[in-house]
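What follows is calculated from the coordinates using simple rules that are stated; it is not laboratory data. If you're wondering where the values come from, they're calculated on a predicted model, not measured in any experiment. Cβ atoms are built from the backbone, for glycine too; each structure is taken alone.
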Structure I
Amino acid sequence: MARLVLALVALVGLACTRPEIDHSGPTGDWREYSGTKEGNHYSPLDQIRPDNVDQLELVWEHRSGDFHPGSAENAPTSLQVTPLVVEDTLYYCTPYMRVFALDAETGAEKWSFDPDLKAKGLGGPYPLTCRGLAFWEDTAAPAGTTCRQRLLYGTKDSELLAIDAETGRPCEDFGVKGRVSLREGIEPGIPAWEYYPTSPPLVMGDLAILGALVADQLRTDAPSGVVRAFDVRTGALRWAWDPVPPNWSEPTEPGERYARGTPNVWSLLSGDPARNLVFVPTGNASPDSYSATRGTLDHYASSVVALDATTGEPRWIFQTVHHDVWDYDTAPQPALFQIPGVGDGRPALAQGTKMGFVFLLDRETGEPLYPVEERPVPQDGVKGERLSPTQPFPTHPPPLTSFELEPWGFTPYDRIRCAELMDQYRWDGIFTPPTLGGSIQYPHTAGGMNWGGVAIDPERKLLVVNQTHVAMATQLVPRDDFDALDLTTIWYPEEAYPMKGTPFGIRRRPLFSPFGAPCNAPPWGTLTAVDLESGEIAWQIPLGTTRDQAPWPLWLELGVPSFGGGLATASGLYFTGATMDRYFRAFDTETGEELWRERIPFAGNGVPLTYRLRPDARQFVVLAAGGNPLTGVGDSLRAYALPPSAPGA
């Protein structure tokens with residue numbers, strides 16, 4: 001009896017110490033990949049605040065079972081999804097492209113859809129992933145109409161699918177039984193892993209607009225990087241933007257509709273419905289590390305391009321890298337904003353890059369809001385290469401990455417070894433070109449910034465972004481020597497690509513010490529806040545610890561590479577789980593102070609989202625924590641909220 005009384009007293013005490021939940025703030029769901037079509041990863045919700053975020057608890061977890069570490073028969077997986085929440089239902093896709101509908105507050109399954117993915121096998125350098133879904137609603141159709149609300153997404157089978165958001169069944173009126181082939185007009189016969197979408201479509205009006213991943217560095221005549229718009233009702237092709245330069249007159253291959261070797265668009269698109277614009281971040285023309293064979297196809301490469309949403313016609317282009325030979329394709333989703341005091345309050349776009357640059361542009365014209373300087377960069381690449389004598393550098397904000405390189409190590413021994421390793425390669429600063437003797441490339445091809453994008457807090461006029469800072473070595477190999485290589489002996493982290501159609505292949509690898517740490521000085525990952533009005537860095541901190549990576553139980557706050565992005569909220573919080581050390585964290589947006597961290601089973605490589613469905617409901621923050629082949633793979637989708645203020649609340 002005494003034990004029962006003590007237990008009841010403890011429970012009462014716990015209930016009394018729980019913070020009251022504030023139900024006075026806004027509500028909202030999450031109907032787009034980044035919350036809105038604007039790509040800024042910001043939510044107006046404010047129930048979770050800096051003074052109560054440390055009370056967050058796991059409310060539910062969903063496991064799909066769709067993961068694999070990789071084998072001879074199966075590609076490895078990476079759970080990079082950001083779910084959607086519409087009304088009371090959460091939708092997400094898995095690396096095997098299955099779709100689940102869950103009760104957004106309990107995690108209970110409502111239905112699941114299996115596309116019967118055929119291309120699960122190993123092939124190419126990329127893990128299986130599905131970053132998200134697109135949602136469309138026919139508001140004119142009566143309630144209960146089949147496929148009145150539909151979900152659209154692409155698969156590794158190079159298909160665009162439409163399914164009923166209410167039932168999970170294919171929309172029979174879309175394409176052929178809910179499927180549209182994305183290989184129409186593309187080079188026939190290519191393997192599944194060479195061409196397929198990984199990012200969700202952008203829905204503008206009644207159009208679903210998307211590009212596709214094209215495997216890097218294989219050949220000059222790679223599949224087309226075309227961007228296409230499909231009717232969300234029927235699946236009919238409405239327009240196609242083939243990213244060839246103006247006045248292009250070269251014929252396409254027989255049976256193909258689009259030019260080969262053009263810059264592809266594998267990342268996330270943004271849209272401005274009021275101006276009828278779609279903003280497209282482009283990759284490289286093929287291949288990535290040698291530009292002399294590309295001809296004029298660099299015109300739209302490594303750029304952000306504004307397209308007319310109705311026709312696909314280009315309105316403007318801003319190129320972030322000229323004649324890119326560093327694989328610095330424009331990876332982050334363009335982020336739209338309009339803030340008094342920033343660029344005279346004009347409608348604006350922030351484009352992050354792998355170099356650690358952020359370009360602030362006029363959304364209507366593509367002109368920089370602040371001066372961008374064309375600065376001289378290293379020359380003397382390999383014979384025949386066409387290097388640009390200058391590259392664009394933003395001045396507001398300045399580069400968010402330091403380009404100083406110095407050897408580093410945990411001990412004098414590995415510091416000496418790193419110095420010896422780095423001395424083997426040419427390093428003349430950022431944009432040092434690839435060479436036959438080998439060059440250092442810094443930042444890495446993964447960034448800087450990557451597809452996780454930036455978050456913009458419009459009230460605080462802050463842009464917040466996670467970055468990776470790891471140096472790598474690149475070396476061009478003459479054709480005959482490359483063709484004689486036994487590629488089966490080359491293992492990760494080294495990479496080798498043939499670049500067929502050029503005089504060279506290429507080998508790349510990060511510069512690691514004997515202890516497996518990067519040879520450049522830490523931090524190897526940072527979280528940075530930029531004051532958009534002044535252009536100054538408000539704060540910058542190392543992001544992540546050496547936990548789960550270091551071979552000893554000494555976990556140092558050195559900052560680590562990150563994969564994914566973050567979420568800003570109106571209450572002044574920034575959430576991210578992108579680090580390799582398997583933590584989900586919340587930071588004070590104004591100061592960078594870490595306010596909360598939660599150990600998660602796998603790295604959180606999906607960008608977080610948040611929602612609050614009713615005035616009497618709790619605000620949820622959800623993260624996909626499924627890791628990647630470098631950190632371990634899994635399938636945990638996790639939802640957090642404040643504990644109820646009282647039992648039954």
Structure II
Amino acid sequence: MLEATHVAVVGASARPGTVGHHVVRHLREGGFGGALTLVNPRYDEVEGLECVPTLAKPVDLAVLAVSNELLMQQVGVAVEAGARSLAIFASCHGETPEGRPLVEAIATTVAAAGLPVCGGNGMGFVNVERSLRVCGFHQPWGLRSGGVAFLTHSGSIFSAMLHNHRSLDFNLVVSTGNELATGLDDYLAYAVNLDSTSVVGMFLETVRRPEAMSAALTQAAERGLPVVALKVGRNERSKAAVATHSAAIAGEYAAFEAFAADHGVHLVDTMEEMADTLAVFSGGRRAGGGRLGSVHDSGGERSLLIDTAERVGVPLSDIGEATASRLEAVLDPGLEPQNPVDAWGTGREASEVFREAALALADDSDVAVLALSVDLTAEENEDEAWTPVILDIAASTPKPVVVLANLAPAVDATQERRLIDAGIPVLRGTESGLVAIKHLLHHRKRPRGQRIPDAQPVRSRWLGALTTGAALGDEAALELMADFGLPVIDTRRAGSEDEAVAAAAAFGVAVALKTRSGLAHKSEAGGVELGLRGEGDVRAAYRRLSRLGPDVLVQKMAPSGVEVALGIVRDPTHGPMVVIAAGGVLVEFFDDRVVALPPITAHRAGELIDRLRIRPLLDGVRGSPARDVGALVDAVVALGELARSVADVIDSVDVNPVVVHSDGCVVVDALVLARTRR
């Protein structure tokens with residue numbers, strides 16, 4: 001399909017503006033050098049080429065530029081003629097004469113024939129480096145071949161990317177449509193194996209075949225090829241009510257987020273971020289150790305970058321004394337010799353000061369990426385343009401050098417084109433540009449961690465208990481956690497006031513009482529009593545809880561520490577995922593969570609914990625001791641193994657709170673919902 005040398009256009013038309021006319025023009029004027037067969041019984045010729053009444057011979061690709069009413073018939077003709085692939089623009093909505101859904105009938109036919117299909121309901125594809133343009137709608141003629149492959153479920157986004165005015169150059173752009181036979185994962189696998197591909201961008205509505213997508217992304221990771229994705233539909237809420245905190249805080253987008261993180265995919269939120277991130281990776285240079293260094297010709301824009309970098313999460317370089325001395329020697333009095341650098345001055349030639357300041361930063365060991373923060377506006381005098389200075393700086397260092405412009409509409413296209421041709425990315429926007437730089441920094445290779453042990457024996461013990469479709473009892477849930485290696489608080493069951501007193505006395509320390517009434521969220525119902533010391537406290541607490549039922553749990557009070565919530569949520573597409581969040585009774589009210597697909601190595605667990613906003617609390621603040629992060633890492637690894645081992649028999653798990661103290665961590669409560677069989 002994507003490398004066809006003989007193409008048939010079924011429905012070729014001489015009428016300007018029609019799909020059949022656009023396809024013919026794109027193939028002819030786009031430089032296609034292969035054989036072209038035009039098919040339409042209404043014409044003897046189109047665009048000076050002979051037109052035949054029906055497709056009667058094998059072709060590599062049959063482009064069906066026909067309406068839904070004629071589509072099923074022409075699919076059959078193409079299959080009978082021996083076409084090796086199809087492209088369909090029509091929506092495929094409606095029914096066959098027999099009353100069968102059209103999309104279903106076509107999908108069955110092409111599957112039986114083993115044909116790849118681009119579409120239907122799409123815009124087609126452009127293989128720029130092969131001059132193969134299969135488009136039913138107008139696209140720019142002057143496309144230059146480059147290293148960006150872009151794959152999209154949205155036809156409008158397909159067209160917008162091809163019409164970009166920022167000098168993004170593609171080798172392949174595909175509008176996948178409704179993926180009758182060929183999915184985005186198939187195109188991804190093709191793009192990953194092109195020598196010319198330097199970065200892949202994806203605009204996704206869903207992942208239809210996660211295993212195939214995973215295989216293609218694994219290939220990309222093995223090659224070191226960056227993949228950038230924008231996933232829409234992330235804020236939709238499930239129609240079914242969630243029964244655990246973990247399901248509520250994960251959200252619909254979490255599964256794809258975890259899937260992407262597991263494969264090293266760079267996620268963006270806007271098309272501006274997509275374009276800048278594609279630009280920064282298409283420059284070719286990759287970041288080594290260190291952070292961002294930036295040189296400015298404006299104090300105000302320097303401050304804007306500092307504010308935005310903090311919000312976006314881009315670390316700024318802490319330059320050494322030698323670098324500061326070099327800066328001090330060239331900067332005007334009053335300008336600070338520190339990163340970011342305001343290098344605008346009046347005492348010397350501005351461009352020379354800017355150049356020397358930039359090279360000083362580039363030589364610093366803590367600078368991994370150098371941003372030249374200028375707006376790249378058009379100048380009346382070419383000698384005043386920044387381009388020659390930027391080219392000189394980039395040629396003087398092997399590190400990534402990018403131009404960070406603060407206002408996209410102000411960028412001069414001529415200067416931008418010259419810089420991009422020299423391999424220097426031009427980023428159009430303070431925030432979107434910094435997001436792109438963050439992805440460039442994150443793309444550095446990281447160790448994968450240790451091998452996960454086999455938990456099959458433990459899994460076998462729990463399959464029976466977890467196939468009932470009901471929630472596990474409190475003790476059983478804690479026992480499940482303990483069996484998979486999570487540290488669980490000492491717990492005893494009591495069915496009367498006297499038994500509760502005896503259990504508390506056996507512990508000999510402060511205790512907590514919790515109802516065993518089967519409530520999923522005990523705290524909200526007043527079913528938890530904490531910090532009980534002595535017989536009187538225990539008896540009074542038991543009487544208050546007895547309104548919920550006679551059975552209670554008596555637990556040792558956990559040491560003081562930071563409360564973290566762990567959980568497991570099952571996604572219908574990607575399977576089980578582990579959730580790590582700020583814990584306690586307000587778990588759902590803090591947007592502080594990370595997600596990951598199991599298994600989870602110790603190294604990966606540490607990375608996830610480091611992304612939490614509560615992470616500084618674990619290091620100790622305002623005189624509080626540092627908490628045992630290593631113990632929390634072990635608990636996350638263990639929960640990941642639980643998720644992997646019993647994924648097919650659980651729906652969700654809450655482990656909240658996990659109290660992380662100075663000498664370990666301990667699970668205080670757990671809720672396990674078995675998977676309901678239908």
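Match the computed value 64, 52, 32 of Cα extents along the principal axes in Å, for residues 188-475 alone to one of the structures I, II, and report its label. The correct label is I. Structures I, II were shown, and relative contact order in percent (Cα under 8 Å, 6 or more apart) at 9 was computed from II. For distance in nm of label points 7 Å out along Cα→Cβ at positions 228 and 364, the calculated result is 3.4, so let me know which of I, II that is. Among I, II, the structure yielding 3.4 for distance in nm of label points 7 Å out along Cα→Cβ at positions 228 and 364 is I.
Largest in mean count of other Cβ atoms within 10 Å over residues 60-67 among the labelled structures I, II is structure II. Among candidates I, II, the computation of helix-only ellipticity at 222 nm (-39500 (n - 2.57) for each DSSP H run of 4 or more, over all residues; to 500) that gave -10500 used structure II. When Kirkwood radius over Cα pairs in Å is computed across structures I, II, the figure 28.9 traces back to II.
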